[in-house]
Structure 1
Amino acid sequence: MLLSANGKLMNPLDDLFEFLRFPSVSADSRFNSDVDACAAWLTTRLQKIGLEARKYPTPGHPVVVARNEWQSGRKTVLIYGHYDVQPPDPLDLWDSPPFEPVVKADKVFARGATDNKGQILAHILGIESTLKERGDLPVNLIVLVEGEEEIGSPNLEAFLKEHRSALQADVAAVSDTGMVAPGIPTFTYGLRGILCMEVRLRGPAADLHSGIFGGSVTNPATVLSRIVAKLHDDSGRVAIPGFYDRVVSLEGWERDLWSKLPFTEASWLATTGSPRLSGEHGYTFLERVWARPTAEVNGFGSGYQGEGPKTIVPSKARAKLSFRLVPNQDPSELRPVIAEFLKQQCPDSVELEIVYQQEGRPYLVKPDSAFGKAAQKALSKTFTQPVAFIREGGSVPITQSFKDVFGIDTLFLGLALPDCKVHSPNENFAVENFYGGIRLNRHLLDQIAET
């Protein structure tokens, strides 16, 4: 519990529930007003805890920035998070409405519960509790919460450059990653990058009768199926020439650390619900998702999708693809490499269009830096267990921008559990980890101040 300004006890879950009720889906323009309303709520909430906060417009969704009263001689910490969420679809697979949060089995279920509203709000409430208890923070603080992370942060780097002097910090801290198991503090020192695109094929000008025209024109759905099938070879490797040219191999100390983590193939399989594990031959399941690049089909559509038959040759077909990248792969360098592969696989009897949608570079930080050690002390104090060191398969594209624009490292202090169902129906956040995040923020700012 926290004390309000009038001395009354407050339940942090009330704030979290209010935050989660905003359907702040950045990818769908139908939710634009909800995204803006969520940013406004967050701005007001930051002001209520005693920070100077402002909602800044961008060409897309707003950025919310808050700061305390700065003093010379103190470290400056930038805490980053995002208030936008993934689309809730498919709605029929949710056990409860995605924007009506509920607590079941000591977990909060709602879209955004873990990614990232629960994690960033834990930091905000940690700041609030420190201010109420001490009247001040041990560091100069910047809280930056954006509304476009789920669509690749297309406007944030420009915002950072525009406000470079006001946002300059010594280090950034992010809780948008995971823990290896309940109660095990986890320091994430690497993330994969990402490159997303949509491949569109057009055949005939309109859907055609498959009896009258089938066999005389190319079916774009068939062509696209063949292209997608050629993305991987029989060993599970991405079959695009040049795709692995800049991939950095795992080091021995990493393999050794990862082999001792509390993960098993059985538990990983149980979390996924898949019948069996698969992937690139020669690597463990952790190595595949943390240190190897991938190509995935995120969506595929063509032709008639309704009940019963409709005998057509579809006019169009499209597939959404994402490529997860590892050090030292660069999405801008891989764009033409992938495009050339797709063009070579596509016959001239259909038209090919490639639409690039999102990209971000991979990120790797040295875990034994001074700030890294401070973060690890904070994690140990919070969870009273030895710290686990991992990379993660997900992407937080803006972290490389923090490095490029401000020259600072980012500390990843995850609070998500393996079964939190991020980006899936029934996303959830452990109540214990929410309260742990509040404590973590207090320890983190103290440890950085002493660095």
Structure 2
Amino acid sequence: MEKLLHHLASSQQAREEQLADYLRFASVSSDPACRDAMTACARFTAQLLQEAGLQAVTLHETAGNPLVTASWRLAPNRPTVLIYGHYDVQPVDPLELWISPPFTPRWHNDRLFARGATDDKGQLLMHIQAVAALLRCHGTLPVNVVFLLEGEEEIGSPNLPAFIREHRDLLAADLAVVSDSSMWAEKQPAITVLLRGLVLLEITLQGPNRDLHSGTYGGAVANPLEVLARLLASLKDGQGRVTVPGFYDQVLPLPEAFRHQWQQLPFDEKSYLDALGLTTGWGEAGYSLLERTWLRPTLEINGLWGGYNGPGGKTVLPAQAHAKLSMRLVPDQDPDSMAERLCQHLLANAPETLKISVTRIPGGGYPVAIPLDWPPLQAARRALHESFGQEPLLVGEGASIPVVADFAKLLGLHTLLIGFGLPDANTHSPNESLHLPTFHTGIVSLIRLLQSL
């Protein structure tokens, strides 16, 4: 490692400048006006891979934004690691809350501020720079690697599953590594071992054929907003438990290994709630806050609208009422069967006084659990410990990373989820930043990971 550490130290400023160049692309995948920037950023991503010494660098056109792949497969009888990341970023609104322009990188107090600094260009580039350092210093890699870098993660990766399905040979590997998550705290690394799955639905209740005068018609016909409110209120009891029949049938018992470890985590529930402006949490009775967000499924109302919402009053009985729902799922809940359970419950409980339609919103994914005795997980724990000086925490994540489930389902791969963002990185918010000391130490840990695999 001595030669590698010397190289990394001497090239630190150049590597930060490389990151800054990457962050100057306004690669907002949800904005059609950024289409040219997306293409330019994809080409720059390919250039980074080529300059690192990778082979077979290819820009793949899709119905949306390009995918970039590259590989280095010159280590016979050694494992192959599939490294995933995304070069697209979130929108920057509200722009007035940024201290400096979001695509003009700014160094301040050991941080680099720009959209995409942590999510995910900074973390993606850590892997490229780790491979580049190994090839520069040793001329070879300890394992084979394949890079899969996309430009549509922030809009649900609509073209990625089909690409994976059609390019199984190109992406063949023994395990995957994704860095698109967070450390527990500065100098305290973490590895995510549980992800919840996701199902999205939209409900529409249709009453009369137009909005009606609430004085003339109130009491004569069913009010879609009132019916929707009653229907949604029936989905949970007063203790936070979902009442949809069969909702918990596929839920596995809490793994005691997880439960024991998470009881020891340095988690301050009061500070967590204070940061949200709350004094008390709420959720399914009998479980801690972390257990409810990491180990238990949930059903949430994400949007609710209908009738008049402008200033002042307008006495209408609305023709329609709408809601958007999401379910976060845990092993072994199947998204398709869970969506069907919820649809059937809503249809069965809607009164005949109006029409109800329930539609599945595209997106979502399967829950994921990484075995605690998986050898690559142990290798990752050693690499992070040696680099940061702290034993990494094994944590869960209440949200979903669909590509991880795609790797399991389509390629048969487990994924190491090793994130280097800090909790205060402001990902998806104004003034996103990357903590540069963590960036540099994280690259060392990724080199040690590849060596230990």
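Of the structures labelled 1, 2, which one yields 20.9 when mean count of other Cβ atoms within 10 Å over residues 130-137 is computed from its coordinates? Comparing all candidates, it corresponds to 2. Among candidates 1, 2, the computation of distance in nm of label points 7 Å out along Cα→Cβ at positions 34 and 50 that gave 3.5 used structure 1.
Here Rg and Dmax of the Cα atoms in Å was derived from just one of the structures 1, 2, and that gives 23.3, 79; the source is 1.
Structures compared: 1, 2; top value of distance in nm of label points 7 Å out along Cα→Cβ at positions 266 and 394, i.e. the largest, recorded for 1.
Once distance in nm of label points 7 Å out along Cα→Cβ at positions 242 and 314 is evaluated on every structure in 1, 2, the highest one turns out to be 2.
Comparing distance in nm of label points 7 Å out along Cα→Cβ at positions 306 and 322 across structures 1, 2, the highest value is found for 1. Structures compared: 1, 2; top value of FRET efficiency 1/(1 + (r/R0)^6) of positions 90 and 226 (r between Cβ atoms, R0 = 35 Å, to 0.05), i.e. the largest, recorded for 1.
Read-outs: derived from the displayed coordinates by stated rules, not from any lab. Everything numeric in this text was worked out from a predicted model, so none of it was measured. Cβ atoms are built from the backbone, for glycine too; each structure is taken alone.
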